[in-house]
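Trainee: Structures for review follow.
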Structure I
């Protein structure tokens with residue numbers, strides 16, 4: 001059966017290639033967020049860019065504000081930390097150490113729209129899809145590895161959609177340095193829970209390595225997907241007694257709170 005391209009509905013998709021997504025705290029103006037947006041389907045009329053400010057050690061978040069509309073593709077786009085601080089009516093000094101999360105909405109030539117919320121889970125979960133609807137821009141400050149690097153005993157409690165609640169699953173996790181400033185590798189983002197519940201169904205151990213980012217003293221799980229390409233998230237708190245608390249989960253619905261004690 002032969003079809004013509006004109007008869008095939010085009011998806012409303014915008015991709016992004018990011019050149020820089022980190023603000024150097026010592027060179028704010030010289031390290032803007034820079035990227036290239038593209039529309040593979042050739043039918044996107046505009047891409048509205050919104051941003052929100054995450055501040056006070058990630059305890060507070062503003063509403064999204066409109067930043068700009070991109071109307072041609074491919075399009076090189078950039079914005080720096082000075083312009084973003086102004087968009088939220090604060091000084092650069094007040095925004096120091098903040099993180100900005102962008103959320104976008106694309107419109108086709110008929111007025112139909114697409115956003116992060118209605119993307120397919122395979123697109124959201126795979127960095128190779130280069131979805132251009134949600135991304136972030138954050139300060140980078142010198143990070144002290146001695147505060148977080150080490151081997152830890154962990155106890156995790158939480159719940160999984162397919163298995164219910166659990167309490168105090170023990171495991172051992174290692175946090176180690178990477179070649180990138182402020183980014184650390186954690187050996188098991190699930191803190192032993194995947195091995196307990198999903199491990200029996202696989203002959204090989206599941207790869208549960210992930211990344212912890214340190215943004216000027218704010219630690220969180222970043223740029224991490226699980227075995228099924230579900231996005232992994234987590235807030236990482238370094239406690240005064242030397243323990244670490246991680247409250248996280250996945251976009252599928254697994255949730256856990258893990259208490260890490262250095263060995």
Structure II
């Protein structure tokens with residue numbers, strides 16, 4: 001495996017500046033939140049938001065508390081920028097470690113969208129830039145910086161139900177050798193009293209790891225308190241013999257703009 005070369009000071013300083021500029025660039029309140037198809041839990045929604053999230057993942061011999069910022073902004077009507085910053089508190093085999101784990105910067109471009117009498121559609125292409133912020137040799141990260149191009153389609157019917165299939169390929173350019181293709185399907189359903197339900201299934205294929213398939217599924221239920229604030233809870237499950245974790249729970253507070 002190639003040696004993991006990184007300049008933590010440079011990466012952290014650069015990412016801090018990028019995230020600061022994104023937060024300062026958040027636009028004013030957008031009327032799109034009257035439309036449930038633009039719920040920010042849909043990664044292809046045209047939405048601007050900042051989420052403060054916590055997830056607890058439990059495996060057979062470890063547990064992870066993942067505290068992270070998950071936000072997005074519409075740079076133009078056709079270009080969305082998403083960003084994440086993760087802090088892990090890891091307890092594995094009786095030892096513990098904590099610190100910054102990773103940062104993600106994502107660009108999403110919507111080249112085509114439209115509607116007819118029965119549904120609306122939106123096509124998306126984009127790229128993730130994933131930076132491992134953990135110290136070399138630490139279990140807090142995957143030991144690699146990655147890029148990940150993706151393609152997705154969002155379909156929404158007149159009842160508000162959304163179906164979002166996506167495919168994304170992750171490849172490392174620094175550190176551990178990673179090549180993974182991930183297939184993902186999201187279904188979102190609005191419910192009475194300004195609530196929603198989200199089902200999210202992920203099936204990655206790790207080509208450099210014996211074609212392992214660490215699949216997982218997530219159920220999210222949330223509530224809009226008003227046009228600016230939402231709250232949601234997650235239940236997660238690892239699937240199959242290659243799963244990365246057994247189960248998980250989470251919660252998030254969303255501020256909408």
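Trainee: For FRET efficiency 1/(1 + (r/R0)^6) of positions 205 and 229 (r between Cβ atoms, R0 = 25 Å, to 0.05), find whichever of I, II sits highest and give me its label. Numbers along the way, then the final one.
Mentor: Values: I: 0.90; II: 0.05.
When FRET efficiency 1/(1 + (r/R0)^6) of positions 205 and 229 (r between Cβ atoms, R0 = 25 Å, to 0.05) is calculated for I, II, structure I comes out on top.
Trainee: I have 2.2 for distance in nm of label points 7 Å out along Cα→Cβ at positions 61 and 197, calculated from one of the structures I, II. Which structure is it?
Mentor: Numbers: I: 2.2; II: 3.8.
Of the options listed, only I reproduces it.
Trainee: Could you figure out which one of I, II the value 20.3, 69 for Rg and Dmax of the Cα atoms in Å was computed from? Before the final figure, lay out each step's value.
Mentor: Working: I: 20.3, 69; II: 18.3, 58.
The structure behind it is I.
Trainee: Let me ask something else. When you work out FRET efficiency 1/(1 + (r/R0)^6) of positions 77 and 101 (r between Cβ atoms, R0 = 25 Å, to 0.05) for each of the structures I, II, which one comes out largest? Working shown, then result.
Mentor: On the way: I: 0.95; II: 0.15.
Across I, II, FRET efficiency 1/(1 + (r/R0)^6) of positions 77 and 101 (r between Cβ atoms, R0 = 25 Å, to 0.05) peaks for I.
Rule-based calculations on the coordinates, nothing more; no lab input. The structure displayed is predicted, hence computed values, not measured ones. Cβ atoms are built from the backbone, for glycine too; each structure is taken alone.
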